[in-house]
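Have a look at these structures, which come just after this line.
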Structure 1
Amino acid sequence: MSTMTIIERTQAIAERVASREGLEIVEVEWKGAGNNRVLRVFLDKPGGVTLADCEKVSHELSVILDVEEVVGWRYTLEVSSPGLDRKLLTETDYQRFAGKKARVKLRNPIEGRSHFVGRLAGCGEGQAEMDVEGDGRIRFSLHEVAVARLVAEF
């Protein structure tokens with residue numbers, strides 16, 4: 001089975017399981033090779049994910065993945081929170097975390113720069129805005145984002 005098929009099928013099953021618990025699936029990853037394959041599922045919810053949330057989803061998801069034979073090899077299932085420095089993957093993420101500090105790397109530079117740190121200032125129609133520290137506001141297409149993560153603030 002292809003990597004994309006494993007990710008897509010796992011995502012669909014995980015969304016069913018998580019939605020019953022009021023959780024959202026942030027991302028599904030399939031990493032490794034041989035006997036070191038890892039299937040990672042990242043969960044989130046307003047107020048944060050608990051260990052009990054991860055355990056419940058992990059148990060239910062594991063049973064369904066085995067019954068439906070989604071993965072044809074030996075693997076380790078990891079279910080966790082995306083962490084304080086979670087990835088920003090969708091337009092909804094950028095909207096939800098408006099006002100939060102983030103680090104963004106773009107595929108193509110804006111005015112000679114491709115790395116930015118600042119506060120998310122909104123998002124709509126595939127375009128995000130960010131107030132960059134010391135440089136003012138920039139606007140960029142979500143399609144241009146190579147990687148974006150929240151920056152933990154204490």
Structure 2
Amino acid sequence: MDDADADEGVFSYESSYLECFIELGVAGSHILSVDFPDAPTATADAEHPLLDRVEAYLEGETEEFADVEIALSAATADHDILEALRDVPYGEEVNCEEVAQLAAMDPSDQAVLQRVREALAENPTPLLVPDHRVRDGPSAAPPAVEQRLRSLEGL
């Protein structure tokens with residue numbers, strides 16, 4: 001097994017702040033998914049460098065996660081929307097129209113705004129792609145997790 005394979009799999013951390021686990025699905029150097037289960041996957045490993053960063057973030061450290069490589073397998077439009085959302089800084093919030101603008105889309109087009117909302121709801125990596133920073137959009141994280149993340153960042 002090479003070094004890239006050593007970082008593949010499911011990694012889990014129990015967060016007392018979120019009152020659930022945080023699970024990362026990882027393939028090589030890319031994050032495939034972020035989930036918030038009540039219990040860890042049986043085969044989950046507790047050791048991954050990104051989990052240490054997530055723990056520090058949940059303890060109040062300002063963290064952008066901008067350098068984390070995410071494997072966004074969504075359609076091209078969704079990819080653009082989710083990548084644009086990664087540019088929203090810690091502690092700042094935007095609305096769906098602003099996300100559309102960041103993604104170089106027409107914010108006055110209702111179909112575009114619906115597509116933004118759908119992309120947020122289907123976000124495979126909430127927290128790392130910070131959909132909790134969109135005040136009028138859905139989050140892919142459970143509502144209680146979304147509210148705690150918003151509270152943590154003062155939103």
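Miscellaneous remarks
- Which of 1, 2 yields 0.75 [FRET efficiency 1/(1 + (r/R0)^6) of positions 51 and 139 (r between Cβ atoms, R0 = 25 Å, to 0.05), calculated]: 2
- Largest in mean count of other Cβ atoms within 10 Å over residues 35-42 among the labelled structures 1, 2 is structure 1.
- Parent structure of the calculated result 17.4, 54, given that Rg and Dmax of the Cα atoms in Å is the read-out and 1, 2 the choices: 1
Read-outs: derived from the displayed coordinates by stated rules, not from any lab. A quick note: this is a predicted structure, and the numbers were derived from the prediction, not measured. Cβ atoms are built from the backbone, for glycine too; each structure is taken alone.
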